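Structures given as structure tokens follow.
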Structure P
Amino acid sequence: MNEIELKQIIIEELTKVAPGSNPSALSMDDNLRENLDIDSFDSLNFFIALCERMHIDIPEKDMGHLNTMNEILQYLLAVIA
């Protein structure tokens, strides 16, 4: 899976937890929680959905450090490598 495909998956899952938002319009370094007005419950649901969709595990201790598209993307690239 390449970076473009991963970014599309992230955007799709963010759109599910923040309906009506446009995650693809954000920069790679924007704080997703702040810019999409995602609370901690929605954030957890987003990461759970990513884990289920990609068949990976993201420990809760790591989730709190993944705030931007770039951070999430780099993390996923490292996990699936």
Structure Q
Amino acid sequence: MRAVEVTGTIDREGHLLLDQPFEEDISSRVRVIVLFSEPVQELEDDPDDTPIEEVKASLKRAFQQAKAGKTRPISEMWDGIDAE
């Protein structure tokens, strides 16, 4: 048995529609393993995700500080960061 990876779509009737035809003449039964993407989790459901409004407010504050000249050298920003 030989494996060939292709992409396609399964329609509502369960028919497998390949994106491209095979370059070889394949006229026999085949085994099919279907891999599909998991649904994307909503951002609100992720407890580790910062809300978009909070990110926007933080970026706005940072931009205002940069415009006012309230900056620090990048070398100071790396202090205390542990690289694994």
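Read-outs: derived from the displayed coordinates by stated rules, not from any lab. Computed from a predicted model, the values in this text were never measured in an experiment.
From P, Q, which structure was helix-only ellipticity at 222 nm (-39500 (n - 2.57) for each DSSP H run of 4 or more, over all residues; to 500) = -18000 calculated on? Checking each candidate, the match is P. For which of the structures P, Q does the calculation of Cα Rg over 2.2 N^0.38 Å, for residues 9-48 alone return 1.01? Clearly, the read-out refers to P.
Quick check: 3, 16, 31, 30, 16, 4, 0 is what I get for P(r) over Cα pairs in 5 Å bins from 0, in percent, calculated from one of P, Q. Which structure matches? This figure was derived from P.
Of structures P, Q, the largest value of relative contact order in percent (Cα under 8 Å, 6 or more apart) belongs to P.
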